[in-house]
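I've put the structures underneath this note.
All of the numbers you see were taken from the coordinates with simple rules; none came from a lab. Just so it is clear, the structure is predicted and the values come from calculations on it, not from any experiment. Cβ atoms are built from the backbone, for glycine too; each structure is taken alone.
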Structure I
Amino acid sequence: MYGEETLRQVDEHSEEIVRYFNTNSAISLNVVFKPVVKSPEEILKTIREVNAKINCVGIITWMHTFSPAKMWINGLIELQKPLLHLHTQFNRDIPFADIDMDFMNLNQSAHGDREFAHLLTKMKIKRKTVVGHWQDDEVLESINVWSRVAVAAAEMKTMKVARFGDNMREVAVTDGDKVAAQMKFGFSVNTHPVGDLVEFINKIDQKEIDDLIAEYGSTYEMMPSLAKGGTNYSALEDSAKIELGIKEFLEEGGFGAYTNTFEDLHGMKQLPGIASQRLMKAGYGYGGEGDWKTSAMVRILKVMATGMEGGNSFMEDYTYHFDPTNPMVLGSHMLEICPSLSSGQVACEIHPLGIGGKEDPVRLVFNGEAGPAMNVSLVDLGDRFRLIVNIVEGLEVTEKFPKLPTARVLWRPKPSMKEGLKQWLEAGGAHHTVYSQNLTIEYMEDFARMFDVELVVIK
């Protein structure tokens, strides 16, 4: 519309922005420059290339100058990847003393992006809109959040979840429509007999067990009875064997997450405790009692948070402290809380477990770190899925728990103890969640938008 010279400058400026993104550590992914697209045919060709590239998780669009948006219709109809609309401009400031019509014609983001956004809205294209100068820290962080979520979305679309045994009997919220979930999110969920897992466990050799126990000893504060020659050393060997067997099963089958249940442990000596905790720390998703939705979300939030400080873990709201001057929730589980949440030393211990009918399991015991956090729950409401998020404040654990041999976290829901709990109940939130210390509502907003899933935020 404005000639070859204008298009040349658009390309040059766009390349400079991409170079800045790729040399700035604030954005976790590599951004690839594509030349300016000038026709419906070029747009369609570019979008088809994007769809076909496995290592491309999304596209960023920006209208440097005015661009008639009808050119985008056919391409947007075929777009299969997440879209971020960056509403920026190359220059931060208006050059008041020098501005002329050539400058005005080139720098029309305020004009071109409105045309483009109108079409996106008319076509009901879900996208994230980021507004501001491309060198602003807030802009960079919003792009970074979206890019991390886009990676997680790509993972979710192909992820496999293994269920060892079925759902805990008669429990509603941990069950759901696995076919509908695969249609909506892409991940598949299938049950594998515990006997198949036991075969993997029984094939683990002694050297592998000894090497893993040595790793336990160098990583955790070991209970004396778990020392070699101690009264519970054989239980530690069994725990290591279970961890190695589950890991090999997941690796061979290409699974990103798994569930188990204490009601189905045939052939196993103990319920996996330290195994599930350490596999979560390694990045696998986990859900207790057959909770495949939470297991999938644990994996997805861990992918989003790759390389970040803090942790993400399977969690359960266990019991309340209703002291009006210091209300709080005790989050814990029988065994399986990820040590990525820990505030300090992690102990490796063995204690009786009153359910499951198996031998006493080995587990990791620790206190969770204080600080901002959130609980995330994906629930199946029958006619739709709902993502529920509650912002909480993780609290320092100052009390002793001499008779509670589990990992534990204390937090206070927002906006208040009573209101946060009330809203969670009325939204249909589950008792299992993903507890995240390092992600924010923005991540969940981007996730919900990419999958067009209902989002409820309690804050």
Structure II
Amino acid sequence: MDELTREELISIILELRERVAVLENENAELRAKLGIGGGSNPSTPEWVKANRAERRAAERAERKKRKQSFARKCDIATREVRHAVENCPDCGRKLSGGWVVSKRQTIEIPQTPIEITDHVLIARTCGVCGKVHIPKLGAADGVIGKCRVGPRLMSLIATLAIAKRMPLRSIQKFLQGLYGVHISLGEIMEILHKVAAFAGQTVQWILRSIRGSPHAHGDETGWREDGINGYLWSLSTPELRYFHFDRSRAGAVAQKLLGLCFGGVLVCDFYGGYNFYDGPIQRCWVHFLRDLKKLAEAHLDDENVREWVESVRSLYKVAKKIARRGFIEPVRVKFRQQLEAKLMSVAQPYLKDKSAPQRVLAERIERHLGELFTFVEYPGCPSGNNAAERAIRPAVIARKVSGGTRSENGSRTRTTLMSVFGTWTLQGKDLLRACIDLIVESQMPTAITAQ
């Protein structure tokens, strides 16, 4: 190819510039017709979103500045330690003075030995009447009866054993490692018995309050005493918990616990031991829905079963919506009757059909029809027995750890302490502080029932 002259190259460049100008004009006309343009990139259509980095940059630019930072605030220091370099690391010259450049805060447990106090009683004689006066020690002095352990340590042991579910040997090792004090296993058990004795009046107040509440939850679980099977009964409300051990699971135990003065709604599962109660009963829908789910999962290919389960669930959802409304009593009673009639019509076709998978649950509906929608009529009454399940779960965990109790006195101590600690937990109290107050108040001349 022959080399181009300078004039020919200039003419080619001019021609290309003209063609570029023509193409830019055509491009501008097309963009104007399509309505394309705007944004950070002029060649990007409006309907194309900016990439993530551009969006975040725009959000940061639009975000308002905070009035204050949300960094963790420093706590009030109990002591201050100043750190400074004493000698220059380069020339070794001694340094002095200086200024504060930063602070660093740490939180640590002090390694202090346990406090052992000798209470020395001094007798003094009155010069007028000649009588000898000896001071009397009490809870204000940190003395609880004839026990050598003070109220704070007693409360700590009870909290670790009941609220934290620690075995006695673990409590013993914990106190030995943290405070350097050795307490025998027998003394730890005796301390728990003493705290339970101090809580006797509080537990009786809890039981009376449950009997006077508008609704109470009841449940029971297995518990072993000295290797023999028994049952741990539980009564609870949103703010109270009461536990009782008995060898029997008969309904007479629940009848004895509720007493004759209880007239509220009894929320329970489908166990027949609660059938004695003549007042309003609310059977647990959580258990019933769980059984409905098992039925549907066992017959995945049966469309009829799935439709039946869904029809029962839909009635429950409607009942929950009605219960949340603030209807007057006659309206609530009417809604309850309508729901019971609809639920019975759903169960009716399968009551006599022994081959139908729905028959067992349909018979349960017929048997407890008047106890499934009680929560619709009584405001504030829950539809499930979750409160009792949550109350008794710590006892189940403790049973798996310890296997139960070894004596009648141990069972009484365990249930008493579970009642007070469970009640304090529901009320949002500091367990250690509440237990100390209980012990101290029990030593007062006129003990006040804790509420």
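If helix-only ellipticity at 222 nm (-39500 (n - 2.57) for each DSSP H run of 4 or more, over all residues; to 500) comes out at -15000 when worked out from the coordinates, which of I, II was used? For helix-only ellipticity at 222 nm (-39500 (n - 2.57) for each DSSP H run of 4 or more, over all residues; to 500), the value -15000 is produced by structure II. Given a value of 13 for relative contact order in percent (Cα under 8 Å, 6 or more apart), calculated from one of I, II, which structure does it belong to? Considering all the candidates, the number was obtained from I.
Suppose you compute mean count of other Cβ atoms within 10 Å over residues 72-79 for every structure in I, II: which one lands on 7.0? Display every interim value, and only then the final one.
Numbers: I: 16.8; II: 7.0.
It was calculated from structure II.
One of I, II was used to calculate distance in nm of label points 7 Å out along Cα→Cβ at positions 16 and 336, giving 9.2; which? The correct label is II. When distance in nm of label points 7 Å out along Cα→Cβ at positions 80 and 376 is computed across structures I, II, the figure 6.9 traces back to II. Looking at Kirkwood radius over Cα pairs in Å for structures I, II, the greatest value goes to II. Between structures I, II, the calculation of distance in nm of label points 7 Å out along Cα→Cβ at positions 144 and 168 yields its largest number for I.
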